[in-house]
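Asker: Heads up, there are several structures right after this.
Quick note: the coordinates plus some simple rules give every number you see, no bench work behind them. Here the structure is a predicted model, which means the values were calculated and not measured. Cβ atoms are built from the backbone, for glycine too; each structure is taken alone.
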Structure I
Amino acid sequence: MDTVSFLKEALRLRPAERLELIEMLIRSLSKPDENIEKIWTEESEKRYKALDEGRLKTYSINEIIEHYKEMQIEFTEPAVIELEDAIRYYELELK
């Protein structure tokens with residue numbers, strides 16, 4: 001069945017059935033790609049090893065914010081809220 005035929009059939013469904021079909025299609029798109037998962041796993045392991053071995057320079061969230069302020073880059077309100085949440089989270093984790 002081609003796409004146009006499929007659409008015509010789908011449009012004959014009741015609204016609730018169309019919604020269910022849409023949800024099933026969306027779920028089918030959000031399945032993780034195993035190859036991408038493998039690549040990210042390898043990358044995160046490399047980064048963790050580099051961090052553990054002291055080969056990475058790390059910055060505190062406050063240093064990052066200060067850097068952006070020096071560059072005169074303004075944060076949008078949602079970004080500020082996320083940064084403040086991250087600071088609170090990491091301050092709790094470090095205690």
Structure II
Amino acid sequence: MSKNITSEFDTSTGYQMIRLYQTVIVKYNQNLIHLNNGGWNTPTTVKHMNRISTESKLGYTVFIRKGQMFVKHNGITLPFDSDNRIILINP
């Protein structure tokens with residue numbers, strides 16, 4: 001992992017949380033996946049979100065199209081909302 005990435009497990013909620021600098025960019029448990037770019041629609045954020053998906057077998061892909069961040073999960077493509085977040089169901 002990059003020196004700017006940290007990971008922690010919250011035993012009270014069951015969430016694994018991965019932080020890039022000060023932003024929890026991926027938070028997941030057995031039911032849900034929370035993605036948050038923190039307003040940083042950058043290739044670095046995309047790279048880290050996708051690496052986490054691959055390493056943790058979460059099954060999503062994040063990409064940027066015309067300045068907007070999207071996620072593809074289970075064959076469906078969705079834009080990040082106005083708060084720069086998206087929540088997915090973890091199969």
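Asker: For Rg and Dmax of the Cα atoms in Å, the calculated result is 23.0, 62, so let me know which of I, II that is.
Answerer: Considering all the candidates, the number was obtained from I.
Asker: Tell me which of I, II gives -24000 when you compute helix-only ellipticity at 222 nm (-39500 (n - 2.57) for each DSSP H run of 4 or more, over all residues; to 500).
Answerer: Traced to structure I.
Asker: Rg and Dmax of the Cα atoms in Å, for residues 14-61 alone computed as 10.0, 29: which structure among I, II?
Answerer: This figure was derived from II.
Asker: Compare distance in nm of label points 7 Å out along Cα→Cβ at positions 6 and 38 across structures I, II and report the one with the greatest value.
Answerer: Once distance in nm of label points 7 Å out along Cα→Cβ at positions 6 and 38 is tallied for I, II, the winner is I.
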